[in-house]
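J.: Some structures are shown below for you to check.
A short reminder: the numbers here are calculations on the coordinates, not readings from a lab. Remember, it's a predicted structure, so these values are computed and weren't measured experimentally. Cβ atoms are built from the backbone, for glycine too; each structure is taken alone.
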Structure 1
Amino acid sequence: MRVIKNINNNVSLCVDSSGRELIAFGKGIGFKRPPYELSLEQVDRTFYNIDSIYLSMIGAIPEKIISIAARAVDYARVKLENPVSSNIVVTLADHINFAVERHRKHMNISLPIVHDVQHLFETEYEIGERTLALIRRELGVDLPEEEASYIALHIINGEYSGDNRQSLLDKEMILDITGIIESRFGLSIDRKGFDYSRFVTHMHYLFKRSREGAPVESENHELFLPLKTSFPDVYACCVEIGRYLEQTHSWQLTEEEYVYLMLHINRLCSHEDCKSEPEI
């Protein structure tokens, strides 16, 4: 492969024999002045399809942190069935860099979605825990345990933000379901709010379980009738969503999944993220 630009001492932008651009990581590969040929023996790992908008960010992040993020993504690709976007190397490194800076300034933050991630996405959370251990080992920085959830969220977003067809379908379904909720309740949902982020995470979990033929299971099935009776409007909204999923994707929701939907739609619409549309 041929180096066309050095990003730092250990990271370079290259072109392979097919003319495809990639980011190469390797100790000292960025010392020489490009262009020059780089042997595969000098390269530790490569990442294709990193958007050009992220290249300038790499140069502003410490090399050790980029290496940690790259190793985390390597591990994620081994553990996860879904493809992981290469862009996550940069966005995760940026997050870790910011988290380390915040921690050193004693500016720790907490998000409501942390515990949901831990229970709904166990594999991604375990990747987050391993990344925290790597940060402790490599940087000597002991970040709070909840940072494992934030790292997991980056991995989750990487799984669902690629250009693959399934990713686009998931995004389309979430937008359609959000539209059904807004139409049913006359609400405007703040898509930048924490409660909506939590809701989206739960929808990804529901889609993932449905695709795998493993419906949501818990001890909540006995809540179906009480919830249906207590929240008839929420139930009617869920029925419409169920009809949409059946017509567009041939998914038939179980009572357990209706409970799951009712709980999270009710939670979403009971928070201030949902604001009534002004009357005209």
Structure 2
Amino acid sequence: MCDKIIPVKQLDISVIVPFKDKAKMTLVAVNSLLKYGPRVKEIFLVSNNSSSQELEAVKAGIANIENASVIEYDHPFNYQKINNWAVSKTSGKFILFLNNDTELTKEARGLLEKMYQKASEPNVGITGCLLLYGDRKVIQHAGVFLLPRGMADHLYVGHKLSRVLQQGGKNDKYPYSVTEDRPMTAVTGAVNIIERAKFDKVGGFNEKFIIGGGDVDLCIRLNKAGFQTWFVSGGWIVHKESQSRSHKPITYNDFYYSYLSYVQGYDSKVGDPFLPRITQGIA
């Protein structure tokens, strides 16, 4: 029989990993967290209508992880409701939201600790980090900025990391370095850390969103409440985007509520308040 897997260093963090089936991918995410991340207080794997076979595979895969457990949210899919419900089950001072299609590598050593430290500052609401696509070469996320007409985009999305680093961590299009910490309008929900009290203070995720947009909306509401959103440098995490669920187009519902939220965070005179150099004058 295998010995219990007990990570070395503990932070007061509860980890939430939603999943629907895809046991193998989900276990890769959890095991990579154990290998390259700090010890956390607890890990909740949140099943949303998984098949019995996939659910049992996840349970078996975490059986020797002392602080990990599976909880089941067997209601219609709503990413915001799933996470809000899971948060209500946690006991940690901080929450790490982690998609099951993410994977930490050796380049992520110390990154979550740094995000945790930044999120501990009184004026900081939430922290995110550099994410690469599954090829581990192309940037998927380096923060989120707002555009007019209720639109948003990821900084450096589609750019090769090696090329960006050769240019000092930035380029002509985006004169903001991926190697420096900086406040942003938003960060993605795939990997972020937030203090539970601050999450509760703004009411958690807006459950009007079903699939996407709720992460940016949360950051905008945190900013309005006086809590900054920070992109934290010092490593990267793999995000095999669109593998968490079967890939489906964003619903009209989410586009509508994204518009209502995003237009409130965008300044028509200066553009995105944190990235005016690339959004100013865009109409």
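J.: One of 1, 2 was used to compute relative contact order in percent (Cα under 8 Å, 6 or more apart), and the answer was 12. Which one was it?
T.: For relative contact order in percent (Cα under 8 Å, 6 or more apart), the value 12 is produced by structure 1.
J.: Related question: Given 21.0 as the derived value for Kirkwood radius over Cα pairs in Å, which of the supplied structures 1, 2 does it correspond to?
T.: Traced to structure 1.
J.: Additional query: One of 1, 2 was used to calculate helix-only ellipticity at 222 nm (-39500 (n - 2.57) for each DSSP H run of 4 or more, over all residues; to 500), giving -18500; which?
T.: This figure was derived from 1.
J.: If you don't mind, there's one more thing I want to ask. Assign the value 0.10, calculated as FRET efficiency 1/(1 + (r/R0)^6) of positions 139 and 259 (r between Cβ atoms, R0 = 30 Å, to 0.05), to the correct structure from 1, 2.
T.: Answer for the origin of the read-out: 1.
J.: Where is distance in nm of label points 7 Å out along Cα→Cβ at positions 19 and 147 largest, in which of 1, 2?
T.: If we compare distance in nm of label points 7 Å out along Cα→Cβ at positions 19 and 147 over 1, 2, the biggest value is for 1.
J.: A further question on this structure: Taking FRET efficiency 1/(1 + (r/R0)^6) of positions 195 and 267 (r between Cβ atoms, R0 = 30 Å, to 0.05) as the criterion, which structure among 1, 2 has the greatest value?
T.: Across 1, 2, FRET efficiency 1/(1 + (r/R0)^6) of positions 195 and 267 (r between Cβ atoms, R0 = 30 Å, to 0.05) peaks for 1.
J.: The value 1.0 for distance in nm of label points 7 Å out along Cα→Cβ at positions 83 and 131 was derived from one model only; which of 1, 2 is it?
T.: Working through the options, I get structure 2.
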